[in-house]
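Dropping the structures in below, format is structure tokens.
Read-outs: derived from the displayed coordinates by stated rules, not from any lab. Bear in mind that the values here come from a model prediction, so they are computed numbers and not experimental data. Cβ atoms are built from the backbone, for glycine too; each structure is taken alone.
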Structure 1
Amino acid sequence: MTITIRRNKEFTDLLDANLKLRYEGRRRIDEKVHVSDIIPTTCIRKQFYSRRYPEMDPISSDSVHHFVRGEASEFVITNLANIGIAQPEIEIDGIIAHPDVMLSDEVIVELKDTLSGKRLDITDERFRSYLRQLLYYLVITGIEKGILSIRYNSKEFRWIRSDSEGDYYFKPRNGKEPGIESWSVYIPKGDISREILKNEMVRRKNLFLKALRQNDASILPKLAESKRSSKCPWCKFYNKCMDKYNEETDEAKEMANEIDLLDISGVLDFRPIEPSTYS
């Protein structure tokens, strides 16, 4: 009696092909503008190039894995936790939003899934990007209360140093285990920040649409100089974006270096403590 075990490349290839097909169906090639296209922490030029030159950004196993992990995490949480309406489509001023969960039209929940070993807070750019997306949803829907819930897939680890070989980390004995951290966010209906955020969204949407229709990336801001060295070299569109013939208008340069609303003193009241209630 023998139990035979062999690698099954045929099934792996089938699964990989079907997942890539599903992911490909989510890629945007039209002129509909989604919240994720215009968040300031996202490179709006990359969003432009991915629409105009999708062949330069072929689907990789890493991007498919990231897509599947996020889809699976969202499905499990929204279904097993039995909370709210998942992924309702909302549109205002030509901007499409898909909040992860809406709780009785009173609370919006944004679910995030990350492999980061670092626990994120307001000092981290990724956290600020998550927060900005939730704030946009709150402004679009007119809802005051939101929850940002981040699922960490690995135990906490901390950065030590970097060299030519890469980055070095260690896992502290008292490091946090894989799990979920949630943050309550509240922005009153009459707060001036709402109008500022709305104007920011509409301005970026109009500029993005203009660039698409005129096929002109020069009117779109590149990432701020301080962020380019750490992000731009890894972009599939790096050479096209940074080519000497691909200029950046003065208005685009000014936009890239504008002071972020979240950097203005007094705009954020961030307290890294566990809230006793979300009410």
Structure 2
Amino acid sequence: MQASLMILDATCQLEYRTTEDVPTIFMLRPRSGWAQWIMREEFHLRPQVPVVEFTDVYGNLCQRTVMPAGDFHLSVKYRAQVPDMVDEDQNAPLMSVQNLPTELLHYLLPSRYCQSDQLLELAGSIVENLPMGYGQAAAIRAWIHENIAYVPGCSDSSTSALETANTRRGVCRDFAHLGIALCRAINVPARMVVGFLYQLQPMDLHAWFEAFIGGRWFTFDATELVMSGNRIVIAYGRDATDVALATMFGTFTMQSMEVTVTSVENQSSTRTW
């Protein structure tokens, strides 16, 4: 069924304080693609500092700068057209490893937070007797949703997929890491995605995973009972190491972060961009 489209406005405001100049790489500019169209965009820094933009090995837009000592403010604002449903194809077959595009092979390997080589037995038990393809990734997503408790604050930036599988609790980042690791364990390429999700409660940046099946990427989000669309993707990578929205090489304190996602159709007619 053809998904209808929704127009979303998303914002993210970050406040930092430093006592020294801190080299920083931000990853806060989404790119247009088959799954989203970025209609408008604003990117503001205070104080104004030089910024150099580059594209990383995963195709993400990165902004390189140096935060000066003191208070530093960053705000971004997007308007994006996105599908309101997640694509599904229960008949999509698994592509054999020998036929995968070379640039996707690293999405089969264990990574820092996704120890797929240590989760072979669990992955096999989840997909046992299922035909190779979309249904396997869907079964992994369903298993995580049913067996891993969503517990805010129960994990931190060092928590891995293996730890989540053992403790049976986590947050969206942990759900995504576990889904990625389990998919890779059965030779399904999988990658992490970070971005915005409309009507997420409480509102924050969100993480989920994608699996490469039938020659394309499909979205899987184990935090939801029924997966929803209305997502704005910011970045892709092997795991959280590659999709950090801010990487800082020095001492800093995050003072605040505020995220909003609203539907243009639901906004007041007096609101302007």
### Task
Name the one structure among 1, 2 that FRET efficiency 1/(1 + (r/R0)^6) of positions 99 and 243 (r between Cβ atoms, R0 = 35 Å, to 0.05) of 0.85 was derived from.
2
### Summary
Ranked by volume of the Cα convex hull per residue in Å³, the structure on top of 1, 2 with the greatest value is 1
### Task
Supply the structure label, taken from 1, 2, corresponding to relative contact order in percent (Cα under 8 Å, 6 or more apart) with the calculated value 29.
2
### Summary
If distance in nm of label points 7 Å out along Cα→Cβ at positions 11 and 227 is calculated for 1, 2, the one returning 3.1 is structure 2
### Query
Thinking only about distance in nm of label points 7 Å out along Cα→Cβ at positions 67 and 91, which of 1, 2 has the largest value?
2
### Among 1, 2, structure where FRET efficiency 1/(1 + (r/R0)^6) of positions 147 and 211 (r between Cβ atoms, R0 = 30 Å, to 0.05) as derived comes to 0.95
2
## Note on the structure
Matching -4500 (helix-only ellipticity at 222 nm (-39500 (n - 2.57) for each DSSP H run of 4 or more, over all residues; to 500), computed) against labels 1, 2 points to structure 2
